[in-house]
Structures are given as C-alpha cells and as structure tokens.
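The structures considered in this document are given below.
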Structure 1
C-alpha cells in the first residue's frame, strides 16, 4: 500500500460530498499562522496514527487526508498511517502553499513569531558566519562549524528532513495550544467556497 495524492482543488470537491478529516501535520505555530479551513492540527513530531484515528473516529478503511507546508512532512505522516494498517491515505499535493495558491478558503492569524523556515535560516546562517569569523580570527578548526551547517542543509535538501527545524519546532515560542478538536463533518460550500463544519478548532 502506498500514499496517494490529490490536488487542493480535488480535496475541496471531495469535502463537498460529506465528512472528511484533513490532518495538518505542520508545527502548531505554522498552523496558527495560516491553514486550510478544513484542517485540524496534528503535529508530525507527536503524531501516533492509531491515537489520531480514535480521536476523529477513523477506521482502517476510511480515507485519511494529510497536508503540510509543501508535501515532505505529509509524506512522512502518511507513511505512519500506512505502517499502522490504514489503506486509504491521501496527501494534498503541494501542501498548504498549493492550497493558498489555489485561492481556497484559509484561516489566518497575526503572529509575532517568525515562520519556522525563517528561524532555521537565521540559525544556520549564524552558524556559518560564526564558523567563518572564528576560523579566521581565532582558530581554523572553527571552520568545521560552517561545514557542519552546510552538510545539514544538503542532507535536508536530499531527504526532506531538517533536524534543525525539528529542534526549533520544540522551542517554547513555537508552541501554540489549541482546544480539543472534534471533527464530525467538514464540507466546502460549492457556491461561496465557505466551510460548513461540525468541528471545533
């Protein structure tokens, strides 16, 4: 069994047909900044497939929809469900970025916290700069720090997994608590594009 993909527009069409659950596996702060109206927050680093299924009343045969920022984390989340025995796991292709580009309904909030990706860029850039400066003025051995940061970026680019992002996501300022999310039905009004939802976010 393998992960399948649909476009954001295809998911919106399916949502009109009846009950769907769209699991947003990004970090809480990313979810708070912008998310598809039909999505509920289930961060990847805390995701346990069977527990999520119980929470939303999903059976092994039911469709499980996952979404992240651009697709990489949704693939990882989808594989967790497949490994747990779920047979109909579907990723929204292109993630929330593609959802926004398709001009589908979203929820936005004002946040003083920088997006996680920008935080990672700042930390990695600081490591590179510090390594270069310390290597030049103090000891050439410090250049290893810059090399380490570069290797981390290469690894993240190849695998889609960024250890720094995972670490940064656990920082206190990146934690956003949501009240219990209970989903019964989530559908999108074909006329106005608004969500009709029996769920609490």
Structure 2
C-alpha cells in the first residue's frame, strides 16, 4: 500500500486547487457544485431542497452523486450514470480515473458542498481538486480542505448513546437534514 499512498500524494499535488478558500456571503455565490450520496434514503428530498434553495437564491447548481456499491441483479443504480461517481471511476491503487474527474474539477465554482459521508480517497481528491472559493463537507480530510465541516452533533443529534444503541455518528444523519443545517448557515454569512 506504500506505492498506492505515494501515487495518491502525487495525484493530489498535481491536481490540488490553488484557489484561496474562505467564507463567501450568499449574495456573492452564483454557482454551486453539490455531491449527494445516492444510497441515502433522503436523496430525493435533499435534491428538492437543493433545487429550491438554489432557485430562490439565483444560484446555478451542478449536482453529482456518489454511489460506490457493487451493482448486480439485486442492487441497481438509482441515478444517471453521467452525474454519478461509481466504483468504475476508481482505478488501480484507489486512484480516481482522470478521464471522469477532469471535466468535474476543471470548471470553477463559488460553493462546493459534499453531502456524502463517504471518506474514501475519491471524495478527498474531488474536495481538494475542486476549484471552489467556499467548501463545505461532512468528512475531515488531512490538510483541512473544507471551510466548514458539518457533524451530527452540530445538528442536535450528537454522539449520545443509549442503553440499546451505539452512539449516533455523522454518517447516520440524513443528508437532507445536513443540507438544511448548511442552508441555514449560508443565510447567516454576510
């Protein structure tokens, strides 16, 4: 795996965004890129909320999905292949295939929001290579590429354990709920 780590670091250095990130007021955001988890049961609700939020604030939205399940007769894709990152987009050593990634990261955006709780290297690469002025996400990656990281305890469903249940983790929160928290934060930034 040492070779894989070296190749990943080289890929990140080569494609890392040089755009300075920071808090951007909602009034200055004209374009936004979202990555949604296709496996989340609240996906449709989240899509509706994103579309209404972007329409209401005159933001042009690009929406992509992440779905890294292994497809077979029982498990079928639920989203359009052109806007979905799948296992087929991952090459040797877990490196994302650049034929698929280049068009996504080439276009700059004002806001990048990753609602996917998936913390694999493909998501880290997209986050660090995306040319965005303001980045919000759910995973903590090395180098802290996100300006804001949303956790479940920020929403009010923190790591509280009960007798019969394990602590609630970030990936257990529905992405529609996480997006509501993000949209509330965006409206407060002036």
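Structure data summary
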item: Per distance in nm of label points 7 Å out along Cα→Cβ at positions 30 and 86, the highest-valued of structures 1, 2; result: 2
item: Structure (1, 2) behind the derived value 4.2 of distance in nm of label points 7 Å out along Cα→Cβ at positions 6 and 126; result: 1
item: Of the structures 1, 2, the one that 1.8 was derived from, the read-out being distance in nm of label points 7 Å out along Cα→Cβ at positions 118 and 150; result: 2
item: Source structure (of 1, 2) for helix-only ellipticity at 222 nm (-39500 (n - 2.57) for each DSSP H run of 4 or more, over all residues; to 500), computed value -10000; result: 2
item: Structure with the greatest value (metric distance in nm of label points 7 Å out along Cα→Cβ at positions 38 and 174, set 1, 2); result: 1
item: Read-out Rg and Dmax of the Cα atoms in Å, for residues 14-93 alone, computed value 11.5, 32, structure in 1, 2; result: 1
item: Which of 1, 2 leads on mean count of other Cβ atoms within 10 Å over residues 78-85, largest value; result: 1
item: Structure with the greatest value (metric mean count of other Cβ atoms within 10 Å over residues 22-29, set 1, 2); result: 1
item: For 17.4 (Kirkwood radius over Cα pairs in Å, calculated) the corresponding structure among 1, 2; result: 2
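Read-outs: derived from the displayed coordinates by stated rules, not from any lab. Not measured: the values here are computed from a predicted model. Cβ atoms are built from the backbone, for glycine too; each structure is taken alone.
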